[in-house]
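Novice: Structures are listed in the sections that come next.
Every number here is computed from the coordinates shown, using simple stated rules; none is lab data. These numbers were taken from a predicted model, which means no experiment stands behind them. Cβ atoms are built from the backbone, for glycine too; each structure is taken alone.
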Structure I
Amino acid sequence: MIEHIVNKIKSCIPKNHKEIHMHEPNFNKEDILNVTNCIKSTFVSTRGNYINSFSQKLQNFTSCKYILLTSSGTAALFLSLKTINVEKCEVLLPSMTFVATPNAIMEANGIPNFIDSSIDSLNISAAKLTQYLEEIAIIKDKMCINKITGRVIKAIIIVHAYGNPANLTSIRKISNKYNIEIIEDGAGALGSFYNKKHIGTTSRCSILSFNGNKIITTGMGGAILFKNKNDFINIKHLISTARISHNWKVEHDKIGYNLRMANINAALGDSQMNRIKTTIRNKKTLFKKYEDVFNNDEYCFLHKSNIENQSNHWITNLYLKKKYKKYHQALIKKLHKEKILVRELWKPQHMNIMYKNMPKSSMTNAINHWKTGISLPSSNYK
């Protein structure tokens with residue numbers, strides 16, 4: 001069985017590499033030229049033309065008017081939570097997410113409250129969310145209150161796991177009913193669309209990440225997409241150390257942060273955006289190879305791709321059927337022995353030691369996905 005799966009994976013990936021990583025960055029001469037020109041300009045910090053150019057390309061690609069570049073995706077999440085002000089409030093989120101999501105909540109002095117995934121997706125289950133809120137939530141003075149903890153449930157972070165759009169329509173209906181703000185975590189979802197709109201363009205705040213393993217990279221970096229101008233202006237001031245604009249005076253009017261992206265990072269993102277459509281096309285081609293080769297497989301499967309809600313297919317995940325999940329670790333070890341460096345999925349966050357005592361819904365699907373799922377090599381192969 002293991003050899004059968006390994007051979008199928010091998011048939012989809014390059015054969016002339018010493019090691020095949022899960023996701024490698026892709027660089028070309030234009031990237032090198034942009035970064036070199038940035039160094040020559042001496043504007044390598046938080047001022048420079050590449051910041052404006054990269055921002056404009058993101059605006060054009062996503063159709064979002066208000067975008068701020070940040071030092072990381074985690075910083076973008078933290079600032080989104082500061083926008084909504086979740087201090088001492090609970091924030092709902094899927095347990096199946098990268099650790100940066102609950103970490104940002106804690107950094108913003110909020111309390112994570114974990115929700116299970118769907119049975120056929122890593123994304124948050126609208127059915128589980130509905131059931132959970134019916135059990136724990138009441139509306140008082142137009143606020144959603146957790147009647148067990150007595151705390152306000154202020155926001156929900158919708159994670160588009162591994163680039164796959166979540167069910168925004170269903171979750172938005174629930175959030176509207178309970179007066180809960182939505183933040184979208186699209187860390188790996190640049191180029192993913194929901195109902196023909198780029199993810200993150202219909203919620204108050206949304207984030208992207210440009211870490212080295214993402215669809216495009218700036219080395220380190222992220223972005224916040226805002227729905228309204230006031231939020232954009234307020235956070236733009238906050239991430240510039242809240243400095244009052246003046247030609248020579250250095251004064252500040254509140255506690256701020258230096259969480260801006262540097263021009264040298266933006267230079268790399270600027271050139272990478274020039275081939276974003278080609279990159280996503282290559283990712284979709286690779287996903288189709290995996291989809292075809294594992295179609296009706298006896299031992300494993302892929303979650304079905306929703307044609308209407310288009311994924312960028314940042315990472316393709318493979319799942320063992322339940323009766324074969326005992327081979328999960330053996331399969332990963334065999335692939336690593338073959339220098340195919342796959343990974344487990346994210347460990348559900350409610351199982352990590354620092355979050356095990358946080359509130360949560362019943363958990364079945366997230367645990368099953370983790371125990372059966374493998375992240376396959378998903379680089380931008382030509």
Structure II
Amino acid sequence: MFRRLRDFFSDMLRQTDLVLLALCAAASLFGVLMVASATRYMHTWRLVAVQSAALLLGVILYLLVSQVDLNDLSKYWKWIFLTGLVFILLLVTPLGIEDNTGNRAWLDFPFLPVQVQPAEIVKLTLTLVLAKQLAWLKENRNLSSIPSILFLAAHLGVIFALYYKVSSDMGSALVLLFIFTCMCFVGGVALRWFLLGGVAGGVAFWALWDLNKIPTYMKLRFQVLFDHSLDPQDTGWQQTRSLMALGSGKLTGQGLFHGTQTQSEYSSALPNRHTDFIFTVIGEELGMVGCLLTLVLLTAIILRCVWVARRAKTRMESLVCIGVASTVIFQVIVNVGMCLFVMPVIGLTLPFISYGGSSLLMLFISMGLVSGVQGRSKPEWLR
């Protein structure tokens with residue numbers, strides 16, 4: 001019996017990308033430490049406990065999901081697509097709850113100790129289904145033909161429009177758009193369609209802005225980027241405080257658990273410091289050195305996903321890896337930009353670092369799929 005267990009775990013580890021696991025675990029452990037610092041003023045360890053539990057469960061799920069063959073999983077793409085739709089539609093039921101910004105982006109299941117963010121699940125379901133569609137169209141149709149583009153656009157349109165209509169969560173909706181764009185680009189869609197889509201999107205945004213169809217609070221979040229003095233006591237408050245904290249950290253920071261803004265007893269000193277502005281906590285307490293090392297670690301995770309994508313045996317597996325990498329890329333760029341006051345605040349957290357149980361679990365599941373691709377790309381004698 002013990003020999004069978006040993007052989008089972010040995011086979012599991014051979015199928016697992018241990019390098020990617022080590023990178024993800026290191027980023028997550030660092031995240032737990034920073035969440036502990038960012039929530040110290042709350043005088044409770046609950047959030048740290050939740051994040052730690054999500055990390056442990058995430059590692060287990062990573063190992064298990066690494067054994068999944070994406071080619072077999074893709075056969076159930078219709079059910080995967082429906083799963084994403086169901087989680088979006090659950091937001092309109094009594095299970096859906098609003099946050100303090102008015103976004104209805106969370107589910108509160110009575111039997112779970114934490115809330116669930118459907119967007120984290122939809123990011124993965126979109127990636128899996130879109131990879132299947134792009135691979136099939138490339139092999140059986142002209143991927144850049146009008147029917148193919150309309151088919152792909154309809155998929156995005158349904159998911160993007162339905163999610164934003166139900167939740168009003170523009171940040172996560174833009175992540176879905178970025179995933180779609182990156183996967184279609186790598187998948188081989190002709191450049192002219194991206195140019196046409198960019199022009200159409202720009203014109204639509206300008207028209208909505210000019211017709212006052214964009215909510216006032218959202219317009220202000222863009223306007224304060226170009227004039228930091230426009231609304232410093234309200235719309236620009238978070239980012240103004242963020243810049244102050246980052247600047248005070250200088251090269252090496254004020255020391256872990258010793259930040260002036262991050263350790264303030266007043267939540268208004270740096271709002272959402274354990275979620276949207278965790279990068280600011282790193283900057284104030286660990287300085288530019290801490291910020292750069294964090295970015296290096298996250299970049300290593302992204303590059304590992306891209307490396308696995310290049311080695312994948314099938315087009316669909318490669319596209320899934322690209323979709324997972326693009327999720328991390330967009331959230332890192334936007335989150336860091338938010339903290340530096342060069343991007344609007346749209347509620348995107350820093351992957352693996354910010355507090356969020358459902359986010360961390362889905363990241364480990366996604367990375368587990370990438371790990372499985374790496375395992376199946378090895379020569380037969382190494383498996």
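Novice: Out of I, II, which has the highest value for FRET efficiency 1/(1 + (r/R0)^6) of positions 66 and 202 (r between Cβ atoms, R0 = 41 Å, to 0.05)?
Specialist: Greatest value across I, II: structure I.
Novice: Can you say which of I, II returns -10500 when helix-only ellipticity at 222 nm (-39500 (n - 2.57) for each DSSP H run of 4 or more, over all residues; to 500) is computed?
Specialist: I
Novice: State the single structure among I, II that was used to calculate Kirkwood radius over Cα pairs in Å, for residues 170-273 alone, giving 17.2.
Specialist: II
Novice: Here is a follow-up. Which of the displayed structures (I, II) returns the greatest value of FRET efficiency 1/(1 + (r/R0)^6) of positions 106 and 250 (r between Cβ atoms, R0 = 30 Å, to 0.05) on calculation?
Specialist: I
Novice: Oh, and also: I, II: which one has relative contact order in percent (Cα under 8 Å, 6 or more apart), as calculated, at 29?
Specialist: Working through the options, I get structure II.
Novice: For mean count of other Cβ atoms within 10 Å over residues 154-161, which of I, II scores largest?
Specialist: I
Novice: Now for a different question. Taking mean count of other Cβ atoms within 10 Å over residues 186-193 from the coordinates of each of I, II, which one would give 25.9?
Specialist: I
Novice: Something else about it: One of I, II was used to compute volume of the Cα convex hull per residue in Å³, and the answer was 160. Which one was it?
Specialist: II
Novice: Can you say which of I, II returns 0.95 when FRET efficiency 1/(1 + (r/R0)^6) of positions 74 and 354 (r between Cβ atoms, R0 = 25 Å, to 0.05) is computed?
Specialist: I
Novice: If distance in nm of label points 7 Å out along Cα→Cβ at positions 266 and 290 is computed to be 2.2, which of I, II is the source?
Specialist: The correct label is II.
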